[in-house]
Structure 1
Amino acid sequence: MRIGLRIIFAFATGITCVTSASSAQNFVDIKPSPQQVHWQDLEFGVIVHFGTNTFLDREWGDGMASPKVFNPDHVDPAQWARAAKSAGATYLVLVAKHHDGFALWPTEQSDYSVKNSPWMDGKGNLVQMTEQAVRKEGMGFGIYLSPWDRHEPRYADAAAYDKYYLAQMDELVQSYGPLTEWWLDGAGSAGHVYDFKKYIEELRTYQSNTMVFADVALFDYGDIRWVGSEDGHIHDENWNAIDRHGELRWRPVEVDTPLHKLQWFWHPDSDKTLKSVDELIDIWENSVGRGGQLMLGIAPNRHGVLPDADVARLKEFGAALHARYGIDKDLARQHAATDTNTSTALDGNPDTFWSAAEDSHHATLEVDFAKPVTIDRALTMEWLNDGQCVQKYAIEVWAHDTWVPVAKAEALGHMKIDRFTPATTTKVRLNILSSVCTTRIREFQLFNVAGG
């Protein structure tokens, strides 16, 4: 992974939202593919960095390290997967080749791989081991294959390197089952021309549902976009449809950040850089809680396992998330009797949804309680299959015989967590102030985080 401008991607077929440049487009007409809807529901994944850099105390390898430096003595992808799952992650992406060019599977395209390392006497295949361990935990599996290769001599010849990259891609996309994501990182690639169209064609041939994550500067047809920083936050209103070169496309945002401050790979001082539970909760609330996808970086040590402190922190993070936002903490489920339509937004089931009146541009969803409740968080999920409709809304509580707004914003999207000063009330409502299509709400949940 890179620590600067990153170009990553993941692709899904069946996307029909892009029209020709000569056709008029409107944001309201841009809708996600079924694959994008599925991916957005995953909400939280991890990415694993492990390779020669791990043994050389580096973030950026130069491609000159001997394969013999890669010699872990206790590689345990099952531990990685269990730890990620304990935090709430639903899928795992493995960096199969970073910028140094060292491959974690026995690629037939190069000698620069695990087959020439002492690990397992050159017989190991870390991609296969990881894929099997991840699927055993019921999680999705994805792959990162860096286009920048600082070891491969053919990199200097764009056409020759395209053939090399495609051959490595073929090995990965044909041998390890369905992939949740495919990452390409553009770090270090300034001035190099890749045949990305051919890469995507090859990927689609074998992995029609795999999501491709790409910086919007890379090309027009990516499926997921980078948030623009690696601090773990979405800093502004989050709209899923974006404009690039005059064409609109549904491209949900992914927010990537490492478990350790500024460190994607393990380092000897990693015990000093581990993010706190409070920091991780803040990241989750400002990524997943702002309609994005969180990709958290984890890094095995030189033994091939996550440090005990990392495993414990991931478990603590998952427990803290449940303590705040577990379904049993949702106060809206204590609502008074209501109509069937409203109840579908309060049932804890994201497969059901409340609908505003057809073709309406303003609506309210009200929750009544038999006795006063105190709340300081509202979690709202918009049904996005027909596009992102809500353009302005407020969370309001009943106080002194009138509706009082406690939060206002524009975008809802996949999930929006609004935080506000604790309020005690017997009625709460989601006030859709403006929408461009019929609003549908999958979930409207209420929490009292400060009150425990």
Structure 2
Amino acid sequence: MHVELETAEGLERRLTITIPFEEIEQEIHKRLLDLSRRVRLDGFRPGKVPMKVVKRRYGTGARQEVLGELMQKSFIEAVAQEKLRPAGAPTVEAKNEGDEQGFQFVATFEVYPEIALNDFGGISVERPVAEVVETDIDEMIQTLREQSRSYEEVERAAESGDQLTFDYTGTLDGQPFEGGSAENSVLELGSNRMIPGFEDGLVGAFAGDEKSLSLTFPEDYQAKELAGKAVDFSCKVHKVAGPVTPELNDDFYERFGVKEGGLDAFRTEVGKNMERELRQAVKAKVKNQVMDGLLASHQIDVPVALVAEEVDRMREQAVQSWGGGQKGFDASQLPADLFEKDAKKRVALGLLVGEVVKQYAVKADDDRVRALVEEMASAYQQPQDVVDWYYSNEEQLSQLKYVALEEKVVDTVLSAASVSDKTCSYKDAIKPEGKS
């Protein structure tokens, strides 16, 4: 086998591989000889079919099979010989049909980039420092009460926060438009589900009232044919229901798994959950800063093939999260450019994390994995059942092992990075980044 390596643009490599004529013919002969012993043809006893008959009938197919297998085998050998790390499958082009000079083909592919890690000292991380105080628990309990509220029909004018059951019909230039009508629709006034002015226009309505609303769709409305258009809505109110916030009692506590101990036990359980949320939020913010710092301090080429694979994964994830997977939606219909930027970032981070693991011999120890499992299990009423489930499910456990590995990578970077603590409130600590 003769191999020529060519370095193309970026990470692309081309291998021109020549397989000797003798090797090809030898493999074809072995393939046909084996066939002659097994094939059954009319007029010949089993195992006695002449080689020339076998060659005439099966020679072309045997040659194609042999060339396919030898191309795969020789590519693997050539990659090892040239010490290359392919990122994705190659595209293969035959340069000839095979003659006494041998069979020649060109394999084009990308390789993983060579990464030289920079000093982590240039990475700055601001670590939130917060604690859960009693007023935080008070606010959380009130939030839980509001989230658990029900509605009861009232005989008064509708107020913001009430729930209305009503019919509506929208018209544009006197004609109904698509999506502009509904019967027995349920709407919470003040939820801002409808276009500006719609919910305000129903405040003060009684059950049985009919309301006419003249409104204008926002200029940036998603349905372009309605954006900025003036429309009219005719509404018929059937029912007004006011919110009922549950009392703090044993029935309410039991909804959250607290069966004994009353308010004190409930506050303790809420506090534990908030502490867990706080730890996870701080950990996530520190990790994001570390990963952003790694990206900012390392400019690396990423293989196009790996980005394309990540785009496909993100497409599938998007379809599943939108519920399209249940309807047979084809994920490939989603434009690739929706995901390419984030896909490129994910691939680059994966390569950098892998390099830190390699150069610093990072390993996810069993204790850290166990701690992750127990932290997740603590959110459930039967924690041990969750722990047992993880340790009996290799796929799920392997995902947590990777999370543990990433945490060790973060610790490795933090040990050399510039880290400062910032005292803040519980609310600010758990607030998603970018939100004010």
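Here Kirkwood radius over Cα pairs in Å was calculated and came to 29.5; which of the structures 1, 2 was it taken from? Only one of 1, 2 returns 29.5 for Kirkwood radius over Cα pairs in Å, namely 2. Suppose you compute mean count of other Cβ atoms within 10 Å over residues 144-151 for every structure in 1, 2: which one lands on 22.1? Only structure 1 yields this read-out.
Of the structures labelled 1, 2, which one yields -6000 when helix-only ellipticity at 222 nm (-39500 (n - 2.57) for each DSSP H run of 4 or more, over all residues; to 500) is computed from its coordinates? It must be structure 1, since only it matches. Here FRET efficiency 1/(1 + (r/R0)^6) of positions 208 and 416 (r between Cβ atoms, R0 = 35 Å, to 0.05) is compared for structures 1, 2. The highest value is that of 1.
Once distance in nm of label points 7 Å out along Cα→Cβ at positions 96 and 184 is evaluated on every structure in 1, 2, the highest one turns out to be 2.
Every number in this text was worked out from the coordinates using simple rules, so none of it is lab data. Model, not experiment: these values are computed from the prediction. Cβ atoms are built from the backbone, for glycine too; each structure is taken alone.
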